[in-house]
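Participant: Listed below are the structures to be examined.
Every number in this text was worked out from the coordinates using simple rules, so none of it is lab data. Nothing here was measured: the structure is a model prediction, and the numbers come from that model. Cβ atoms are built from the backbone, for glycine too; each structure is taken alone.
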Structure I
Amino acid sequence: MNHLLKLSDLTKAEITDILDLADELKKNHKAGNDEPLLKGKTLGMIFQKSSTRTRVSFETGMYQLGGNALFLSSRDLQIGRGEPVQDTARVLSRYLDGIMIRTFAQQEVEDLAKYGSIPIINGLTDYAHPCQVLADLQTIREKKGTLEGLKLCFVGDGNNMANSLIAGCIKMGMKVAIACPDAYQPDADLMAWAAANGDFACSSDIDAMVKDSDVVYTDVWASMGQEEEAKERQKVFADYQVNAARMALTHEGCMVLHCLPAHRGEEITEDVLEAHADEIFEEAENRLHAQKAVLVKLMK
């Protein structure tokens, strides 16, 4: 593992190693025993999309590991003024020990890895959100004790979260069901891979997808960059809500996860979110621990 660009690049063993290290680092942190495993290392954090959890968790993670993090907005970089990504990659590789980038196009992340000589971490693109799903897998494994054989149902837009959940969960032996409108399905190639390599289904029949789930997952209906589509999406996704009626179809003890921020009353009801708040905010915390594991694996 040289980079974290998308979860489909990783093997089951590599994902398991990250999760095991994340658990160890979390345990040490809770005991006040953070080790400076990345002392003297510097992570550059490029943000072309705004962030709460990604920025704070990576910056805090590097501090806890004894390293430094540099916040680099598109306003601060020549990449925002037309400098080719290959030139930025070559220059930053001579200053930094790793780059985390949160941007729009997956190709930009892939190009940084191609032309740079240091580890590249995808902090989110329109195609994938691997860091979030590593934290999701850590949370599910903590609560359920295993991943193998569990059914996860994602309800909503077939976006970067759906893509990364499909890749990560299928690789870890989970069953995946996607409930989404026909015009908003996840990446077609990824769905074909999932169907050929695991237990996968995608349908606009929400109740059928949710039935017998062990984990129900949702996300906002309009992601960053889709603000002008928000009103139209509210109409399209009006029925794609995680609510008490949907939860009644799931297995007893079913978890609910949300990558946040949540729009209560839209993709998830207030009562369901609050009933599963411990799981959802543990999931948010685990961004810190899972990403620390990725940083150590790539930069130590």
Structure II
Amino acid sequence: MALKNGKDFLSIEQHTTEDLRRILDLAKAQKPLARAHKLPPSHPGRVLACVFAKPSLRTRVSFEVAIRQLGGTSLYITDQEIGLGKRESVHDVAKVLSRFVDGIMIRTFKQADVDGLARHATVPVVNGLTDLLHPCQVMGDILTIEEHLGSVENKTVVMVGDGNNLANSWLTAAMRFPFTFVLACPRGYEPDERILQEADRAGASYVITNDPREAMQGAHVIYGDVWTSMGQEAEGQKRLRDFTGFQINDDLLADVDPSCIVLHCLPAHRGEEITDAVMDGPRSAVFDQAENRLHAQRAILALLMA
């Protein structure tokens, strides 16, 4: 069994709803076996190159554990060693790695570098994060939502914060699944314009608002992320001012249905975009969400490297 639409996983909208559902179903089937150390080694001898231009906790550990649970192994490679597009062209890196390994996961800044790597590689390429998109995170998030609330269909996912790579990926997910995505962000922090246009063409259900309280109406999921991402540190003080009033706290959630869950992709700046009381409270599914990165990504690797 493999994904039908393309050899890579670069963006959610790249794949059909059927393929995305196949990933989620496999993740759900594998999860209890993996937790019990009973998952059959379906991919023995396979090697995954993990290329990092950005530091990581969850991305590195989850991908390395995932390939090992499938019976393969991984290589941790920093961009200092490769110099992607500088020391060596994206084309040449793709061609060389394809001769050595069975798959490539890359976590970097430019989406163009990931797309170029996939274009020239003959092995699957997985987008572990770029400044534009974070598709594996959102697949793990949807898995978490379905574990807690049933199908993601007809749910309302409310993100409070920046229109960043996660907001962009939630918009792409709304192009494939019938749920509503709501982003509450300050003016000037809206998602990527091209992705908004694609969402419109695809008929995705979404709302962009500058009022976080208005956004809470009908929410099934409240989603948080840091206000200042890697590479934006120089904007930190300005962002703190601009995001005043956008903290996820008990006051903001006072009128939200008790069954609503709270997610945060981590790392969290506790006391900034989210309070300890919410992060560690009864609504929080944050650490289930973190674990599900492993299960969703293992399913992606299993299907791409089939």
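Participant: State the single structure among I, II that was used to calculate distance in nm of label points 7 Å out along Cα→Cβ at positions 92 and 116, giving 0.4.
Facilitator: Label of the originating structure: I.
Participant: Ranked on FRET efficiency 1/(1 + (r/R0)^6) of positions 44 and 228 (r between Cβ atoms, R0 = 35 Å, to 0.05), which label among I, II comes first with the largest value?
Facilitator: Going through I, II one by one, FRET efficiency 1/(1 + (r/R0)^6) of positions 44 and 228 (r between Cβ atoms, R0 = 35 Å, to 0.05) peaks for structure I.
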